[in-house]
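Structures are listed in the sections that come next.
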Structure I
Amino acid sequence: MLRGLVVDTSGIFVKLCYTGLFAAVLLVVLVLSERALRSPWGRMMRAIRDNETAAEALGKDVHGRHMQVFVIGSAVVGIAGAMLVTLDGQFTPTTYHPMRFTFLIWVMVIVGGSGNNFGAVLGAFIVWLSWVEAEPLALWAVDALTVAMAKDDPVRIHLVEAAAHVRPVLMGAILLLVMRFSPRGVVPEAVGK
């Protein structure tokens with residue numbers, strides 16, 4: 001009994017340590033991003049994003065800035081990849097699912113608000129929570145709706161097996177709702193005066 005308690009407690013401790021590490025890395029990246037965004041360099045990058053031709057006409061090295069942002073973005077993605085491997089323990093090509101690692105990230109940014117770091121973090125939390133809780137809620141709903149059916153009823157078995165497919169449908173619904181009612185995201189980019 002004591003051994004089981006120690007194993008369970010150690011698992012919780014490791015997850016809490018990972019959560020602390022994740023929060024610290026997120027805070028550092030968020031603070032550095034906000035500082036860069038509010039600096040002259042950030043204003044130049046927004047000008048290039050909004051109108052490359054005008055920025056180039058003003059003497060800005062647009063190609064060089066694109067390369068610079070690509071390198072910075074790659075560094076942040078590298079940190080995220082290191083955090084993912086720290087969580088999962090390994091990363092093999094066969095475990096890569098475009099729905100999980102590409103599409104969800106795009107949905108997170110769109111839902112949160114493109115051009116706003118805090119919006120991206122909020123969108124990531126909303127989409128992640130929705131993704132994680134979609135299947136358990138679908139299973140609960142199937143159990144509630146099929147309580148009168150026998151456990152081996154083919155319709156009930158099909159509905160239980162189809163509960164995992166609620167996730168992509170829910171992501172599509174969230175994306176459609178945000179694009180319809182708040183096209184700039186939940187926290188849109190602040191427009192300067």
Structure II
Amino acid sequence: MRKRFCVFCGSSSGARPEYTAAAQVLAQHLVVNEISIVYGGGRTGLMGTLADAALAAGGEVIGIIPQALVEKEVAHHGLSDLRIVDSMHQRKAQMAELADGFIAMPGGYGTFEEFCEILTWKQLGLVTKPFGLLNIAGYYDSMLAMFDHAVGEQLLKPAHRDFVLADTDPERLIRRMLGYEAPAEEKWITARET
């Protein structure tokens with residue numbers, strides 16, 4: 001069965017051309033590896049660049065977007081599959097259900113929040129999928145340092161810090177995620193408790 005990776009990234013292009021270039025390269029490598037893209041369904045910024053590059057390379061792109069954002073005319077209507085949901089919560093739940101892994105590219109609050117929420121689900125044992133940070137031009141250096149600081153302050157277990165695979169190269173990150181094996185660890189909560 002074809003794999004799907006969810007990619008979180010900015011609806012803006014950001015200050016550096018390296019971000020746009022990385023979105024294009026990531027999309028191409030996902031397509032070459034026969035991995036479909038699940039993302040936020042937007043047509044602007046890095047989101048739009050990622051989707052357009054994957055579609056141009058013959059890939060499958062599934063967008064999930066809340067109705068409120070469709071009404072603001074930011075939805076990408078040229079996707080393989082555009083799913084319109086009622087809320088941001090439904091968007092994240094569908095992304096988590098559809099994806100076999102999660103990648104965060106440069107982005108803002110939405111990118112941070114979506115990545116960290118599903119990463120928390122992994123910490124709780126609700127998902128066992130790989131997580132990658134595509135650290136272009138040092139964008140995530142501070143976030144990675146914060147994760148390390150949390151470990152040093154004994155507020156994050158080292159095993160949970162290791163959930164995040166960070167890399168500066170899209171192809172290498174994909175390879176690492178495809179080879180990822182979830183560690184055997186006792187779940188904090190079970191599915192019946194959620």
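Any idea which of I, II comes out highest on mean count of other Cβ atoms within 10 Å over residues 73-80? Working shown, then result.
Numbers: I: 11.8; II: 15.9.
Max of mean count of other Cβ atoms within 10 Å over residues 73-80: II.
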Quiz prompt | With distance in nm of label points 7 Å out along Cα→Cβ at positions 1 and 25 derived as 3.9, matching label from I, II | solution = I
Quiz prompt | Entry that produces 7, 23, 29, 23, 11, 5, 2, 0 once P(r) over Cα pairs in 10 Å bins from 0, in percent is calculated, selected from I, II | solution = I
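Given that distance in nm of label points 7 Å out along Cα→Cβ at positions 33 and 65, derived from a single structure, equals 1.9, which label among I, II identifies that structure?
On the way: I: 1.9; II: 2.6.
Going through each structure in turn, the value belongs to I.
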Quiz prompt | Value -13000, calculated as helix-only ellipticity at 222 nm (-39500 (n - 2.57) for each DSSP H run of 4 or more, over all residues; to 500), assigned to which of I, II | solution = II
Quiz item: Of structures I, II, which gives 19.2 when mean count of other Cβ atoms within 10 Å over residues 17-24 is computed from the coordinates?
Solution: II
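Throughout, read-outs are computed from the coordinates displayed, never taken from laboratory work. These figures come from a predicted structure and were not determined experimentally. Cβ atoms are built from the backbone, for glycine too; each structure is taken alone.
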